[in-house]
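J.: Multiple structures follow.
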Structure I
Amino acid sequence: MTLQELMDMLENRRIGLAYEIWKISSLCHSPFVKNFPATPKEACKELYPEDQGIPMPDYLKDKAIKRGVL
């Protein structure tokens, strides 16, 4: 990793953290929020990639296709 890449990564993290703090504070002061998110990940879904999970093995896919689930 070059020094420029490291600086870009740190800057993007700082910007993301600032956005996350702003978003959570705006939710705290909003009178329309009835269910406050429990985690920052729930509050700022656009900053976190979705969890991919574990891929299904081929033999289980075949069984699911035969049963008509997939």
Structure II
Amino acid sequence: MKTFQINILSENDVDNVLNVLKGLVHADLIEIKNYNELAVSPSNDQLEEIIDESELASFYTPEEIRDILHM
């Protein structure tokens, strides 16, 4: 399976592009997932728990772990 990101360049063409894609979905050729939802940053407590569970604390500083985990 391959994953692609589609950027529709003109607002005027959004409906046309979505109609084409919906046709492909109905033909069972593709699957569409919407990832436009805003991500919510973890709280400090959640972040500490993630760091603890990642078992990286013995190898890296908390700042390095945040960089590794992209947080």
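Just so it is clear, none of the values below were taken in a lab; they were calculated from the coordinates. Everything numeric in this text was worked out from a predicted model, so none of it was measured. Cβ atoms are built from the backbone, for glycine too; each structure is taken alone.
J.: Have a look at I, II and say which one yields -12500 for helix-only ellipticity at 222 nm (-39500 (n - 2.57) for each DSSP H run of 4 or more, over all residues; to 500), as calculated.
T.: II
J.: When distance in nm of label points 7 Å out along Cα→Cβ at positions 24 and 40 is computed for each of I, II, which one produces 0.5?
T.: Value 0.5 for distance in nm of label points 7 Å out along Cα→Cβ at positions 24 and 40 corresponds to I out of I, II.
J.: Thinking only about Cα Rg over 2.2 N^0.38 Å, which of I, II has the largest value?
T.: That would be structure I.
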